[in-house]
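See the structures that follow.
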Structure I
Amino acid sequence: MIVVAKLGSSTLVDPEGALRTGTLAERVADLVEVRSRGHRVVLVSSGAIACGLGQLGVSERPTALPDLQAASAVGQGVLFQHYVEAFRPHGVLPAQVLLTSGDLQSRRSYLNARNTLERLLDLGTVPIVNENDTVATDELTFGDNDIVAAQVAVLLHAGLLALLTDRDGLYGNGSGGPELIEEVSSDVDPTDLALADIGSGTGRGGIRSKLAAAAMASAAGVDCVVASGTTSGLLARAAAGEKVGTRIHHRGRRDSAFKLWLRHAKPGFGRITVDAGAERALRERGTSLLPVGITSCEGTFVAGDAVDVVGEHGQVIGKGIAALSAEEIRSVAGLHSDEVRKRLPGADEEAIHRDRFVLAEGPSV
């Protein structure tokens, strides 16, 4: 089984912005223990910006993107060197992998990222993944490492995603105050959970990003555990299925790798609204989307871009790869196939082919 563990800034960085090297070394020992039990592990680690700020002598985290990118450029090497030193006594070689969401937006680069990570695992290394903050822009950012970790778990068809943080798990409102939620069943969307208001620590990611990451992973067939990043041995216990933190059970079977990529890694560049008949056909019969069922088209996109498909009342039905550009779709919306052929000779008669469409909700197939 592949285990993807994420260590957040609130776990790795103290309130003064210094790296907790002792905690880092303890979590490395945990990863080695999980490997010794026959699992393959990938670590998604925050802390690069904090390390960089410390090296630069900056006491307060800046808000300007170039300043954050500069801190990351300095800190990435420092952080990775700490991991090299922590893994060395165990005879394990870490490998640094830096990603931006742009690396996963094209099918080709998505598969390349997966192949690289799988090869690193085959070679016995522990990939240490971080968002490449040095080059990421607002348009090409994951947002935080919780989402990076979920994307990596989906990418690798992992068996477990462990989000290690500064709390023991997710807390709900109990009669006597906040109570730990030990399990979230497969029929519950994590983003719908009512949680107690408990403060978090350092970093971009908060509890909401963890819920979003858990929802993404569980919908792709990956169990998720939100638990303490300061408790020794916890990761191995989580991988063994023991009760630690909050376990969010995965929902349904996995989709194909293509549909997982389309649903979770390919951003939509436009929005197509369909009538009730087309919605039923997409949901119930798994048909292609024909222009006759389209009532409107928003955005600017070309054939090959992903677009969101919505119903008459704005409810998201799914996402697909457009076979026509936005301009072409607007010109043939509501037309039957023979009329489409006359208006766009040589173009696809389908706006989205059924093999290039994935429903946004419901059980995976």
Structure II
Amino acid sequence: MKLIKDVRIIDYKKDTYGHVLISDGKIRKIFESLDNVELLDTEIIDGKGLCILPSFIDMHTHLRDPGFVYKEDLKTGQKAALKGGYTTLCTMANTKPVCDNEKTFKYILDKSKDLNLCDIIQISALTKGQSGKEIVNLESLLKFTNLFSDDGHTIYDEEIMKEALKLSKRHNFKVLTHCQPEYEIVDRDLKLLEKIGGNLHICHISLKKTIEKIKEYKDKGHKFTCEVTPHHIFKSNIDYKVNPSFRNKEDKKALIDGIKNDYIDVIATDHAPHSKEDKVKGSPGISLIEIAFSMALKVFKENNISLNKLSKLLSYNPAKILGLKSGLIKEGYTANLVLVDLDEEYKIDTSTFLSKGKNNPFNKETVNGRVKMTIKEGEILYSH
């Protein structure tokens, strides 16, 4: 058993002080006071001055394994995630070979099981080879996942997108879309959703007019979800190649307003590690899973958005979307937890990244909130 004592406890629904008892991988009890509590054979973790949150769930991660392990591999990517407070990763299919077949799924899931670090929810490509031409063999892949995405590639063929939405409804899986040009493809997909139904999640939105379109459809009662990245709310007008691009101040403000007004469901990292050589050659992407929480926290503090809301977007909503019994600090829930110092300021130092990818334009920028410990199923897997 472990007891995290004298700690501030925050999730989507609470902000209080107390003591959290963990046993058998679960949150066993939350105490307001330890008077008359027997603590034999219990490891005590002093949480004084710290805050405990549900660990984070990333719905959009690139781990590059198989095929691009010089950029990242399953071990380095998951170690980096744990350092950032993440215990569950939804990993994208743009590997080599593309994750659109049983063999690749088995390689990723078996290797991850042997590593025993994060929980990996591997995403399948939506179309064979991410070609946008033919939907994958769902029958063989639905036993591995209920998330399908050609992320990095837009589904330009409207008939394919229609079929994907129809099938997502029939087989209860989610379609995660990469939209370029962003506004036009989001507009098209929401029109199709209105006609057909289905389970749609819109990845990494970045434009004010996209938010306005999402607001229009959510206000009409249509059910779908969407995400923003930490970097698109952190900075604007940066000359650094990411997909989608860094936008202007008005777009960034619209994203933050979208968070405030509950039109954004998830903050997902889009962690995209690259080698120095590939970045020089123009590969789009940013390595940031280790500092994503700190970047988001700084934005939330500057815009007077509550920590409850931050926990909702990093933990509660992703858990709900993925059907996981986590994302809250609640008795009986899995003890996936992160201990943070909300007041600690530090400078980003890419040389200390555990990720192989050091590609990040924010080196030496000051951020708020240091992850001190990451606990998965009651076990300490990262300690600062």
Structure III
Amino acid sequence: MAFLDDVLQPPSYGWKTASGEFSKPTPSMIFREFFSRLNIFKDKKNWLPFFSWLKVLFLIPFLVLFITNYFNFWLLGAAFLYSMILMGTHGTIWYHRYCTHGAYTFRNSFWKFFTKNLVLSIIPEEIYVVSHHVHHAKSDTPGDPYFAEGGFLYCFLADVNHQPIAKDLSEKDYNHVLQLMKHTDLHGNTYAGYKKWGSFANPASSVMNWILNWGFWIGAFYLMGGMGLVCAMFGGAAIWAVGVRTFNYEGHGKGSDMRQEGTDHNRQDMSINQIWPGYVAGEWHNNHHLYPKSARSGFLPYQLDLAWCYVKLMHTLGAVTSYRDSRKQFYEEYHTPYLIEKNASKAISKKALVAERQKS
């Protein structure tokens, strides 16, 4: 926990007050922190969050061109499927279940590379992975990088304000970061490189990977459907890149307790299972917080889990050699006991009602 207490760069307004309470910033404080941390002229160590948002900005012209020059309902449908389902599911498959939690293992680096590049590269793995370990350790408490009680902006701009790694890690703690990222096959900075750039990611390799990834998909989409399809897909990706930043606020009840009995069995934090993120991305969030290392989080019959379908397919093809599936454990430890208790409670209530009627 000591490592996770210090691995992220604290915002200027802090994680908590001197008395240990959550330090909730005002919107103006959040925006000041956001623009300060994007300022690469002030400090070149701000390059990674700047780079992440630069890619989002580069997607916007494609969206504008799609709307103004190429719009039709077929392309709109293709953009919807690509952004909402393919990119959403890929985020769960790659960033969440593999890079962060190691819920399954690939046979070799080829399949890892294949999965990583299934869609447009937008979010830097480092920003997602390290902070997500902190999120699970401190979920819905001060220090959680996307603590929903902080409000919408606190979560929406968290990738810049709260998720980057600290710039003053010791060599021992930086080696811990390297261990968290080792299985991804990403080539990170040495400690000397980290001291120079303030990140695990190396600027040169990050830019090169971005150019190659986007260049491949521009060519592929153009060959499949011309410039209209390119603009539709990249424009859809722009919508996803902005929309995905709203998830953790909504996925933790917008700062309120929105958990439902019989559906959200995890009571250690405010995470909830939501139909839309569940169906389009396999993100059954309350289930995931119960079993974060499970390659499946859609445990109940109606909980479609497309990310799990991909892992299972890859396992059948031999590309994935092993995975964790906590569905049986979920039923044994949570859902079946809940049903038994619920049925017992109904039986008691029924007996009491019969007894009351007999008295009257």
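Any read-out appearing in this document is the output of simple, stated calculations on the displayed coordinates, not a laboratory observation. Computed from a predicted model, the values in this text were never measured in an experiment. Cβ atoms are built from the backbone, for glycine too; each structure is taken alone.
See the values below:
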{"item": "Computed 0.6 for distance in nm of label points 7 Å out along Cα→Cβ at positions 231 and 295 - originating structure among I, II, III", "result": "II"}
{"item": "Read-out semi-axes √(5λ) of the Cα gyration tensor in Å, computed value 36, 27, 21, structure in I, II, III", "result": "III"}
{"item": "Top of I, II, III by distance in nm of label points 7 Å out along Cα→Cβ at positions 47 and 191, largest first", "result": "II"}
